[in-house]
Structure P
């Protein structure tokens with residue numbers, strides 16, 4: 001009997017928790033959309049609440065303030081990207097560094113297309129030095145840069161990637177991938193390039209790989 005009473009008492013609590021999770025997800029989705037379109041300063045918490053279809057006070061209830069909501073939204077964008085990247089990389093043996101580089105490019109392209117806020121939020125915040133740009137640098141961007149920089153230096157040492165600054169090479173690849181997707185509406189109008197097309201995304205990936213990873217690793221006998 002006591003177990004039955006406890007179960008009945010827990011049901012409303014579970015429902016409340018589920019509603020809370022749903023509300024948070026709605027607010028994060030709306031925040032990602034709003035911040036990527038209008039930047040931090042151009043976005044109001046009321047606009048986010050309206051987009052999410054929830055009462056405005058729920059923002060402060062779940063996230064305290066706009067800054068914390070921005071960080072939570074940005075963190076989710078990069079966390080989801082990292083999950084996609086880890087899954088793609090896990091399928092390729094470490095002994096195939098060029099294949100891992102190709103997987104990185106294609107994962108980057110596909111995620112950028114599905115979540116254009118990945119680049120838009122960076123562009124919105126890259127116009128000045130402030131705490132949000134520092135947070136982006138210290139959290140998602142610098143760790144990713146460090147890992148890819150090391151991998152590119154290795155690819156250069158075995159003749160897969162062209163010689164030069166690995167840091168410059170990383171950012172050239174990043175702009176060729178995510179930067180073009182961020183401009184996809186303009187590209188469609190001016191160049192008839194449709195980056196919503198699977199075929200043209202695949203072609204872009206092929207071109208990036210041929211340009212930046214033209215060599216083949218030495219064969220191991």
Structure Q
């Protein structure tokens with residue numbers, strides 16, 4: 001039986017990485033929704049917090065509730081359209097840091113598994129070769145680590161070229177190496193090995209809406 005969902009967002013102050021006339025880049029904390037959910041108890045979210053300080057901020061993309069890291073907002077309709085097309089055409093370059101259960105081999109590789117929502121178990125996603133939407137993730141092992149109990153852990157860099165819901169989490173589980181602390185896809189010791197999902201949007205590279213200059217924004221990995 002699934003555990004009841006209790007939303008208890010962190011009271012972290014807004015962490016601004018970059019701000020200009022067109023865009024705003026912030027470091028999203030884990031445990032905070034990107035956008036409001038259904039019901040007043042799910043109204044607190046990064047978008048609402050951002051708009052209290054930057055009333056013109058517009059949504060461009062999202063991060064999972066349990067994922068932390070770089071998230072960009074548009075401050076004009078032009079910027080929203082410009083950035084939205086970059087995400088849609090897979091031109092925005094995203095790099096994530098994660099810690100995986102077990103020893104991932106080889107040192108680098110790719111996952112190409114189509115995903116679809118697992119309706120009886122929403123919000124979970126699952127691999128579906130017939131009806132799933134294309135999803136592609138490249139990985140690179142950074143180093144081997146251990147938990148406090150000596151269990152093997154692999155620190156990786158994940159580079160998705162698509163942006164499906166829960167893509168990195170499902171792909172890593174499909175490899176047999178769920179992300180530590182994942183409340184949806186990890187079980188037993190892998191889930192208990194961390195007090196949060198060990199997934200962080202470490203960097204985002206985009207073309208600036210004003211002039212097209214390439215810019216990379218980073219947020220330090222908190223685990």
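Every number here is computed from the coordinates shown, using simple stated rules; none is lab data. From a predicted model like this one, the values you see are computed outputs, not experimental measurements. Cβ atoms are built from the backbone, for glycine too; each structure is taken alone.
With helix-only ellipticity at 222 nm (-39500 (n - 2.57) for each DSSP H run of 4 or more, over all residues; to 500) coming out at -23000, pick the structure among P, Q it was computed from.
Values: P: -23000; Q: -4000.
The correct label is P.
Please state which of the structures P, Q yields -0.85, -1.13, -1.39 when log10 I(q)/I(0) by the Debye sum over Cα atoms at q = 0.13, 0.16, 0.19 Å⁻¹ is computed from it. Numbers along the way, then the final one.
On the way: P: -0.85, -1.13, -1.39; Q: -0.79, -1.19, -1.55.
It traces back to P.
Determine which structure produced the value 3.9 for distance in nm of label points 7 Å out along Cα→Cβ at positions 170 and 210, calculated from the coordinates; the candidates are P, Q.
Numbers: P: 2.7; Q: 3.9.
The read-out comes from structure Q.
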